[in-house]
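Structures for review follow.
Here, each number is a calculation from the coordinates, and none is a lab measurement. Values in this document were obtained by computation on a predicted structure and should not be read as measured data. Cβ atoms are built from the backbone, for glycine too; each structure is taken alone.
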Structure P
Amino acid sequence: MSGPGNVECQAVLIPSTALKQLARQLSGDAPRLRVASVPVEVDPLQLVRAGAALFSTAGYFGRPGESEIGGLGVAWRTVAPYGYDRFESLASSLEWMEDPQLRALVGFSFDPDGPHRSEWDGFTSTAAVVPAAAVVSEAGSRRLVVTLPPGRAARELLATLGDLREQPPPSSMQAADHAIESRPAPAEWVEAVRESVEAIGQRAMDKVVLARSVIVRADVAPAPFDLVARLRSVYPGCFAFGWQEADGAFVGATPELLIERQGERVRSQPLAGSAQRGEGEEEDRAFGEALMASKKDRREHAVVVDDIVSKLGPITGQLSAPPLPALLKMANVQHLASEVVGVLDSPRSVIEVAGVLHPTPAVAGVPQAEALAFISKAESIDRGWYSGGIGWTDAGGNGQIAVALRCALVRGDTAHLYAGAGIVAGSRPERELEETRLKFRPLLNLLTEA
């Protein structure tokens, strides 16, 4: 990916007038976190692209036209214990947040006991980070929020922000060569799908999601947040995201909203059932109509929607879900999608509601216990944060958390890509393999285009 270029020729990212205003607001000391903010015209992702190399932790989450946050550094971090109570623990650890300007980036793994393998070093089961500096974009305006822990002077951080420069648009990979490895081998994964179809036929479970990984090694290490910028540009209907921990970064662009909370209103948009896009309008329409008519895909989708409705029902009123799914068309794939909306009966943060829903049948299966046991036995990869969640929350418990799909873990010159497919009665192993290839395509194309 392109580097920063000639710094002397690049414009300053954050105006000095904004930094002076922040310095005045942050003067003195206080026994608690100090928070200051100023309006800016800075793209949240531009901030992260400009400064990620200067901080061990950085993150971005958002969708164009909706809320976006890009953050650098750590003013406050919490890591929840491993286990099934991790969401309640994380939510309670954020109760100190009172300032409405504050935002915390949130991420969690698929497995409640967190990532296990070395490629996921630095990524824990469940984490929340309040950035030291963040650009928050919402309701048509942007602001730079600086947060300092007690005893930390503002001078050093503001000086670093003042040195940031506007970044050119990210260019394509310039690697001369790359190598690709599938884990497990496609034939092994297809055999695991056959075994899962047999187990479903014997009524051991109704659905299971099996994942696999593709590893890309390139001559030149990709810049993770350049990848995020290109994904956001090419897939504007998705939630683009990136989370950097030291030399590792988890990046992607997911179409699936796990949960959104705004006040008492909560919304989820499950996706299940997929088909490719057509070459032309007629072929594309035919693929979409075949997907809508597919009993297998409609059954797979209904299982996910029913599960979300059953989980949200006890904690909400006025819960609604459409009788039929709609087609959600992305750049390279189309899905069956439904929007489930409800009103909370009692105060619960977006993190707590995410804990009620995760894992959905879209990433695990039904019944959940049997599907998770099968996944543990059949999958040979560590999912890490793939098919977990990533997003943000504010001081009021509002926020958005998306299912972490269409993603990769990037560490140096190596990227681990992840994708899965939902297996139900009637699933054809070769077709499920092709579905995972469609889901790999967004990132695989970017990493191997040279």
Structure Q
Amino acid sequence: MKKICVLGLGYIGLPTAAILADNEQQVIGVDTNNELIIKLKNKEVFIEEIQLRNMIRRVIGNKNLQFSSTPEKSDVFIIAVPTPIKATKNCDLDYVIQAVKSILSVITEGNLIIIESTIPPGTCENVVKPLIENSGFIIGKNIFLAYCPERVIPGNIMNEIIENDRIVGGYTPECAWAASEIYRSFVSGSILITDTRIAEMVKLVENTFRDVNIALANEIMIICNRLKINVLDVIRLANKHPRVCIHQPGPGVGGHCLAVDPYFIIEKAADLTKIIAASRKVNNSMPDYILKKVKELMSRVKKAKIAVWGITYKGNVGDTRESPAIIIINLLIKEDFEVAVYDPYVSFENMENDRDNTVKDADLILILSDHSEFQDLDYKDIVKDMRTPIIFDTRNIIINTEKYSSSSGLETVIYNLGNIYESENPDNYIDME
């Protein structure tokens, strides 16, 4: 049994602390947010993961997990603090630096320090290592340093922390071996050993690959709309090829990883990252593209009311980090649309708690998150209270596209990113005052 100090109790740090404690390690969870520490001590968990809540209650109950606002002497220190992006699109390492500095007074010979926060290549070597060695230690000899990035998705964090293969990058082979022993205590997937620089780059490349692929899908979608071709059919059929796997287009890319990590590569080689930078531009442009299509749909409607469904960046979670939906909502408000917002997972400024209230007298339902709730609805009842029964499903989750009539007698029109080009000539509804 080891004593492990986990610094940063967010989407990664808290589940990691809980799983370690559930595997009979003595864990101290540390965060500078005192309000969060109080809530966690009372077994209040902000992350929407049922398994996590149950595990937290269990490991607090058996005293394997405790919480504090300051680090304590331990065998292992895991740093999982945020690395936000600056206005300059560079990585903000302040939280990582502060976390490392906070443990310098309690680390001793033989300790292992693991960074899990997403960082640019070379950070462990050029930033973290000097901080530790300036305190009198030698990495790889009397103290150990490793970089081990997370590989999880909100909504399934607990399973993925355990089941996914893990990259363990050590500053030296001895560092890698020490860190691998920690992950072998709870990971059922493979432990893949490398050095810190490769591990740092692997994390960024994994998410950049997905960002670039989504940008390709979005760009193809825009082209297909101009050519009046259903892009969803194109992608579905193209993906029948054994070596083709195009992602789905959408209203933009969100989350802390896909919308942020590519910039950490760009900052290291701005002159070489042409495809990566172009992909970021494409995905960042999608909220404006969605706004353009909404304006086309509402071009013959006076004082239109938009019912926006979903503000999270992905379905069935309460995570709004870097969500394009929030950008789209602000763009709609700036264009003087009346906007009513609903999301079953989160609260938002001026947000409706009642989904049906957003639809009353609305002219458009704009679906921005692929929550299961929106997929399973009986839209025949939903559209009855709309003034203009138009639905724009930017997530392509509505399966039944049967046409219904609203109280105004107009026929429902359901658009998605495959058929939205038809909105350029909307002849199926009358001018609304």
Structure R
Amino acid sequence: MPRTVAVIDIGKTNAKLALVADAAETAVRRTPNAVLRESPYPHYDTERLWQFILASLAELNRETRIDAISVTTHGATVALIDADGALALPILDYEHDGPDALAPQYDAHRPPFAVTGTPRLPIGLNLGAQLFWQARTFPHEFARTSAILMYPQYWAFRLSGVRANEVTSLGCHTDLWDWRRSDYSALVDRMGWRRLMAPIRAASDALGPILPEIAATTGLDPATPVHCGIHDSNASLLPHLIVRKQPFSVVSTGTWVIAMAIGGEPVELDPGRDTLVNVNALGAPVPSARFMGGREFEMLVGAEADIAAVLASATMLLPAVQQGSGPFASRQSGWVGEEPGRGRRVVASSFYLAMMTTTALELAGARGPAIVEGPLAANTVFLKMLAAATGRDVVATGAGTGTSVGAALLAGGDQASTTRAVDDVTISSPGEVWDDYARRWREAVE
């Protein structure tokens, strides 16, 4: 089995290439994920990312032999490939509001929530809406498309030359996937897109070895396999699916905070509150809820703070800082009590994220401990308030990010080591004063 897996991990804000061995990151290279705000619409700087990937593979391979490559990326992103393998259109930034211009026409075609588990979302957050807008706004360029690839599989294609798709990205609020039938939705056939969809492969499938030119550029062994790849939240979920006993939930944090309930209570998901059905790497549906927590935190804070002062005060931040998504998408954010200075603002904002995460977990029907992956796993204030608000244990993963470790599992390795290599910390409610703050926040929102 591969000893060291190079994981290409493209997040909405930042991208990295990590070497993973024995379920732990051993080396990392990072770069911002820039958006080019130029014609024909805001789009990702894929060529700069490609040069970063090649340079990082070459540099890290000189230090440690790379045995396999895997890919994980953010969702709501699709690549249109022409017959020569080039992009027929730039890869659209999903925060662009272009698709909203055709919202009424698109809404007449999209399947209902009960079929796809996809809530109707603004801007380009529904992939079906992106494709619909691109096809009608740029018909000549769209007509050159010979294959539609989800974003992880686009990078796997650049490395291997093999076109593929995979269910975790197809099943992530796209309108393109019928999770009940494990097949494309009626929208795909209605629009005539099925013939363009690349073949579906398992996330763990080795699509092929790297292309000869990649081997020559990076110095990697020409036989190095490239695995199909996975949506980032599902990469965070995968190690826990393998080793943990249900019920539990996973809170994947980054630009988005995504709560995924495994073995939870049967609930009727509310599409008006940004709940959805994800599809995990094993092809099973996962009730989920989300909000743009990382983006909200960036908008609010940036320093250490006095926890006791905020707990004892009336200071609270109410939703929604980032409107248009999340469980309170149409509400206007505001402070209860006096707006705090910078220090206490960090604490109050961390409490806000914990209460929003609690709401998302409740909407998804979560039971059992909540496992927190990603940057918020290092925010002790957030973790303590999450434990107080949910009334259940919170497990902070010592890895900091589970996406790379989960994606590396696709290439094989010692699965049991996912429990040994990560220094998890379990947190319970710190006590009555924290519980009281959570209660008062709920009352203020209601």
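Here is how the numbers come out for the structure above:
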| item | result |
| --- | --- |
| Structure responsible for 1.8, with distance in nm of label points 7 Å out along Cα→Cβ at positions 52 and 332 calculated and labels P, Q, R on offer | P |
| Relative contact order in percent (Cα under 8 Å, 6 or more apart) derived as 22 - corresponding label from P, Q, R | P |
| Read-out distance in nm of label points 7 Å out along Cα→Cβ at positions 92 and 316, computed value 3.9, structure in P, Q, R | R |
| Structure (P, Q, R) behind the derived value 5.7 of distance in nm of label points 7 Å out along Cα→Cβ at positions 196 and 412 | Q |
| Among P, Q, R, structure where volume of the Cα convex hull per residue in Å³, for residues 76-291 alone as derived comes to 232 | P |
